[in-house]
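J.: Structures for review follow.
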Structure 1
Amino acid sequence: MGSLITTAVKYCTGSETIYTGDIVILMGIENQLNISMETFGDETILSEEDILVINSKSKVLMKASKALYAEFTISLRKFKELFPNKKYRFLCDSTKVKNDNFAILRRYLTELLMLQYERTEYQRAEWNKVSCEMLIFLVSNFATNIFMSENNNSLENVTDYIGEHFQEDLSLKQISSQFHMTSTYFSRYFKKNFGVNYYQYLCKVRLEGAMEDLLYSDKNLLCVAMDNGFPNEDSFRKYFTENYGMFPYEYRVAQKEKEEIKNKEQTENLLAAVKKLVGVKETGQVNDVLTIDTNSRQTYRPYWREIINLSECKLLLNYEAREQFEELQKELNFQYVRIHLDWSKFSEEVIYNFYQEEQIFDFLLKNKLKLWFTISVRELQESDLLFAYLKKMLSHFAPHYGSNEIRNWRFELEYNTLFDEEKIEVYWKLYDRIKEILVIYQIQELLGAGLELGDWEGIRKFEQFTKKNHKKLTALTMQAKPYTCMETAEGMSVNRVTDSGYVKNQLQTFRENFPEFTSEISDIYITDYYDSIRQMNILNDSCYRGASIIKNMIECFGNTSSLPHSVPLDLSYVNGIRDKVLFGGDGLITKQGIRKPSYYAYSFLQKAGPYYLGKKENAIIFGNEFLEYQIICHNCKRLSYHYYLDEMEQHLEKIEQYFDDQNEKELKFRLKNVKNGRYIVKKHSVNMQHGSVQDEVRRIAPYETLLVPAFLHNDDVDYLKQILVPQQTLRTYEVDDGVLELQITLSANEIAYLNIQYAYY
């Protein structure tokens, strides 16, 4: 039988149109290849090392003067055998989006080409191994489920069923009953939509299956016939001769001769491709030194403390929550607290005294926080209710706090949706009405619009409307979600974003695609971002969450004005859930008041000095005026396909499988132009052995015990609070040539803060 994946290296020297019945991956090797997909209306210019997946049943036009490219064809029939109960569409085009996963996919494809060329004794086994790994990676990271109406989907269901059952005795009566039709109606329905009668189509599918056996197996003609649904050898021979003008055995001989010529051509093309690709580097394998000139420094904005989200402000009516929040704010020192206004239950007739709000706002202001109010609008109509509530609220608090405080408040009107023209128009009508109310109280900052990164079409429509109607946002709010929704020719698709650098990449894509839009905006605030599609996730309690926070803060440094945590306290969650010791809440502190690795991530960032010196993938360096330097670093691991398979129902006992590896990371630093003398280097680190509440609780109790509400007593909590702190080590270094060199090793998902201080004695 044919392979799951077949590889070809080709030259395009003109134009050709192809119809892809299978799934095809194209990788550019030399020069540019222009690709137009008529089925979906997409156009792509494939350059060197670019990757494009062409979904099955696509009509493609390719043009080039002379472009060398690799073609990887995934058999749709064999793919469906591996994934029988899923309908996938691949969103994989490196020319249109930034995604760290492209580098890994490129490495797999390059390896397949190398194996094809080398032809070693173990080539077949290694080829199968890499092919399966590549396919799993492709499905895990670039596939999206398709949600379509029954009417749009019925034709594909018919062809899929035939493709899966053509080897059986698939009579007209049987297949019509499968789709709840009479034989007569199904026959007419099939002829109308496919242009041929049912048995002609079935014969065609069976012949395609038989062709594979003829070309890629040594089966005799009887076996080929029976294995592909033909009743006997004579029937198979008859249909084959009618369609191909020769007997099956003649075709087999002729094709083998053509294959020999083709293989010779492929060898030459492969040689050219391998020479071109031999210099491809494996991502993440080089441990380069981060070299910093300490004289080159610049001021920066510590954007990690710009905002703290407060899911429900009423939480702070709880004394325990107040204590935890006060402790958190004392050390982490956030600037703004972002509060969602729940105005929907009020009306102009209601007399409301704002007593609870006064208590909460007084507490927040006492803790040196500025107020940021968010209004979420979902309805497709103006709301007089909202305007009435705003007027009441501001008229109450203006004399209570005074104009100097009120004018520093920020308001945000977010419309968290996939924008279309109607919604955009409604949004701006609401925006203008709210702006009129705020101006009365000298409040200048009305932010918006809660755009979703990844919804490029919606953002484009929003930009066009603002330009056309002379609208302007001084500051833009956006959300980064680990999934995207989009309309396709096939229906609504939902794509789980598995790119480990998706926040960074989506921000960069936004700035590059909308340069005029972003140039007019002073600040771009990300107000929400998540690692998981579920708010409650066991990784939130783990070292990974701390490492992920620092990773994202480093990657997005200088590219956004905020990147806030979603939930500060696990007490935010409902009583029935929060009674458990650990339940995957996204809070920085557990219900019992125990600090998580995510807390320490912000604590390390808070220690950064006022000057930025430089950064690399895993580390960022700061300094101050007193010959003191701060290094904040991580070894955040990439999530594996095991995680995405279990994402909706994780298992703590399998947590180590949720990462690609558990390897250590060696980091080297070279600080130039430092003062000669002695330096004291203090390293504070959080890892699975130190500062991790999840790992410590797992060590002292079996997994089942974690689900028991009464598991931890007060003395147990006190004990955990005492021991769950970062590990601290101290070393001294002597510098006599103006260069300080350091080297540290981080375990999987470990975070570390290094304080480097000149010893004046």
Structure 2
Amino acid sequence: MAQNQLVIVESPAKAKTISKFLGSGYVVKSSIGHIRDLPAKGLSIDVANNFEPEYAVPTDKKKVVAELKKAAKTADHIWLASDEDREGEAIAWHLAQVLKLDPTKAKRIVFHEITKPAIEKAIKNPRDIDINLVDAQQARRVLDRLVGYELSPVLWKKIRPGLSAGRVQSVAVRILVERERAIEAFEPITTYKTTGTFTKDSIDLNADLTENLKSVEAVNSFLEHCKTATFTVSNVSKKPGKRSPSAPFTTSTLQQEAARKLGFGVKQTMSLAQRLYENGHITYMRTDSTNLSNIFLANAHTYIEKSFGKEYVQTRTFKTKNSSAQEAHEAIRPTRLDATEAGMDPSQQKLYNLIWKRTVASQMTAATIERSEIEISVSGRTELFVAKGEIVLFDGFYKVYGGGKEDQILPNFSVNDKLDAKQIVAEQSYSRPPARFSEASLVRTLEELGIGRPSTYAPTISTIQARGYVERADIEGIERPVTTITLAKGKISEETNQITTPLEKNKLVPTHLALVTTDFLVKQFNDVLDTGFTAKAEQELDEIAEGKQKWQQSIAKFYELFHPLVILAEGSSRQEAAQTNKLGNDPKSGEPIFARYGKFGPMLQKGETTDDKKPAFAPMPEGARIDTVTLEQALTMFTLPRKVGLTKDGKEITANLGRFGPYIQVEKTYVSIKPTSPFEIYEQAARDLYEQKLAEDKAKDIKSFPEHNLQVLNGRFGPYITNGSKNARIPKSIEPKDITLEQALELIAKAKPPKKRFTKKRK
């Protein structure tokens, strides 16, 4: 083989690792991702010409392209070694196109782990670029661009500038919105969970009634009966059982388990996994396959037998749930079983350890358990008390992955044993609403519905948060009265306490913007935002990847449905889109009062715009929405700003609610009063906050030169000079309070003007 060989990968870290395994005749370079893509501006898709994409090399990639072209000219062989999924195939194709590579000299190589044997095997088994995989990626890119480019401007006009929509992201937001509304509409049902403590020969046994009692009356009736009832062991059973290990990780299951066990977000997990892969520690981390290679299975058998014993070995193969899985050939696994630890930092090490344990456990025997159950009958009643327990007889895969419950050993009672009831407690419980989504549970739902691909979950969830559609929040528990009714020593007692439900941590909560946008999109584009429709689109992409369908035909079919809906949506009114809700009329002026969505979010409006009069506006009450706010609440908000009192020197203090929360105002000075309501703050507290603000501002002002409009101020990052348009740091060699006018002028002259912020003009 020729000595001058060029290997092109998409990541510098990957290039560095691969270089370690190849000889001196190889040069490994990185494209640093895609070297060509649809330009950021404009549609860049020739709709009239069979949806032909108009790719371009970005300015920041021209240097990379020039370097790769230079290296390719002198290379005898070129290996396109980007990742083995569809996006990696597309990167290889773009490289071949832009660099104008000779197909006889440039070949595609793939590997799902960055190890020396895998790299050498790939070079010995090159192939041509798979144009079907490329077309599938092109179809996804074009499809997403068409939806985003045509749909987003509609949202700008009808709801708010700067919004975005996407084929997958908007469906994900819809799922969150529908779940939130299901939670809001949920009416809890109250029942009573009943637990008895029974005893025989000073041995206690706790058992639960098999049915929850539905009312206080039912509880009291049951407990009254229990005063004189006989309690008898009616059945004792022991059954052997097994617990089998889970399959090795796919992208989705890794994201879910890392969230559950390590507390990692989806984006964090993928970033850590990417680094572990690029450094050769794990196989490719974007996969929906649970397959393990025969070589790895053999190595796992040997390792487990040597490390734990022959009785712990059970070679398993797992069937991938997704029949169209084709993003990779293997599950996510360690490249070396003897490397029990790997990673550059504690987070990488934790994730690697999780992957290692899950993979090894998948090839171990099931845990053997014994399940036991004791049933206790109540004379004269059909209900039963049941106690359940289990013990682990053989730990199996628990040895590595854990997950086993603590042994729950039941006493050695026999059928027909008579038991005494020490006490029976019925505690009120409430049925739970549907659970809010976490990042991990949303990933699981998207996967189950067939929406998106393993590679899209993390960016989708990041995007909907960045766009303001979703917030990560801790949901405070709800305080409820809980009644406990107890039978003990022949007497029934009742006690009611206020109990708070547990805090919900790191939940994805849709914002008001999400509710408004989703309602508009569902009304105008219901079919496009349907989960089944989106899943079908993913199936078509799979068919394109398999060569069963032409990508342009698939796009044309979608566009034929989608584009007319865009035209219709453009004709809808802004008031309708923004969910303007007329609450009623002001009893004093008779003017109509609306709740609607404005430039900065939900707001209240009194009156309508006319030639000679503009409407009045007020903020939305905290916690209220356009569809839930009442006329009474709105009228209260129109009393703002509220006069609070006077400062020590007689200036008026007012309280109000703004974009960033409640505040007080004295002339042009604004002071936040969070978390106090503008309706609840009073004169003395407002005075104190105002005086504190003045003191802070005074401490901030070091020196000034009014004739030159220069101020020397104490800033967040230290003292600086400002003229209102430019800021200049003061060197440590100069004492800020001693700075001269000449020094100040010199420093401000050398300071760079702030970067201009450009706003995109809408046509």
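J.: Could you figure out which one of 1, 2 the value 4.4 for distance in nm of label points 7 Å out along Cα→Cβ at positions 18 and 666 was computed from?
T.: Matching structure: 1.
J.: Sticking with this structure for a sec: Out of 1, 2, which has the highest value for distance in nm of label points 7 Å out along Cα→Cβ at positions 202 and 474?
T.: Ranking 1, 2 on distance in nm of label points 7 Å out along Cα→Cβ at positions 202 and 474, first place is 1.
J.: Who wins on percent of Cα pairs over 21 Å apart, for residues 362-537 alone among 1, 2, i.e. which is largest?
T.: Going through 1, 2 one by one, percent of Cα pairs over 21 Å apart, for residues 362-537 alone is largest in 2.
J.: Thinking of 1, 2, which structure, once distance in nm of label points 7 Å out along Cα→Cβ at positions 290 and 314 is computed, gives back 4.4?
T.: Answer for the origin of the read-out: 1.
J.: Comparing 1, 2, where is distance in nm of label points 7 Å out along Cα→Cβ at positions 10 and 674 highest?
T.: 1
J.: Let me ask another. Output the label of whichever structure in 1, 2 has the greatest value of FRET efficiency 1/(1 + (r/R0)^6) of positions 330 and 522 (r between Cβ atoms, R0 = 30 Å, to 0.05).
T.: 1
J.: Follow-up. If we compute percent of Cα pairs over 54 Å apart for structures 1, 2, which one ends up with the highest value?
T.: Ranking 1, 2 on percent of Cα pairs over 54 Å apart, first place is 2.
J.: I have 23.2 for mean count of other Cβ atoms within 10 Å over residues 450-457, calculated from one of the structures 1, 2. Which structure is it?
T.: Of the structures listed, the value fits 2.
J.: Of the structures 1, 2, report the one carrying the highest value of distance in nm of label points 7 Å out along Cα→Cβ at positions 138 and 650.
T.: Top value of distance in nm of label points 7 Å out along Cα→Cβ at positions 138 and 650, among 1, 2, belongs to structure 2.
Rule-based calculations on the coordinates, nothing more; no lab input. The shown structure was predicted, so the numbers you read here are calculated from the model rather than taken from an experiment. Cβ atoms are built from the backbone, for glycine too; each structure is taken alone.
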